[in-house]
Structure 1
Amino acid sequence: MFFILVTKMYVLAFHLLAFKLANLAKIKMYGFSRHHLAMFTVIENNNTYMWIMYLLVGVVVPLAEFNFFDQI
C-alpha cells in the first residue's frame, strides 16, 4: 500500500512524458510525420487498440524509472 501511495504522484507526473515514447512508436509504426509528436498527449489517428499501449507505457515506464532512481 505504501508503494502505491509513494509512486502515485511519480506516475502522475511522468506519464505524459512516457506518452511521448508511445507516440514515437506509433509514428514509426504508421509512418506519420514527426509533426504528430507535438500533439498533446496522444495521436488520435488509428486509435482502435492503441489505448493498450498507452496504458502500459503510461504506467510501466514511470514505475521503471522510479525503481531505477530509487536504487541509486
Structure 2
Amino acid sequence: MPFIITATTEHGAVSFQRDSPLSAHEKALELQRLGERDVLISGPDGELHAPADFDRLFVQDPDPDLPED
C-alpha cells in the first residue's frame, strides 16, 4: 500500500509516495528537518497523520511488556 507524504514548501505544496510506513515516516521527518510546514502522512486507514502520530500508530513496535488483548 502506498503512503503519501505531503508538505508545504516556500515554492508550494509537494507530495511524495513511499511503499512502507518506515520510509514514509523517514521522509516526513526529513521534510520537517528542512523546515517544511504542514507535513502529513496518509495512513493505511485513509486518514492524515502528523509524523509523531504516524510513528506511534504505524511504525513503532508495540511494547512487548504490555499484555495483548
- Query: Which of the displayed structures (1, 2) returns the greatest value of mean projected area of the Cα convex hull in nm² on calculation?
  - Reply: 1
- Message: If you rank structures 1, 2 by relative contact order in percent (Cα under 8 Å, 6 or more apart), which sits at the top with the largest value?
- Response: 1
- Item | At a computed -25000 (helix-only ellipticity at 222 nm (-39500 (n - 2.57) for each DSSP H run of 4 or more, over all residues; to 500)), which of 1, 2 | 1
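Values in this text are rule-based calculations from the coordinates and carry no lab data. Model, not experiment: these values are computed from the prediction.
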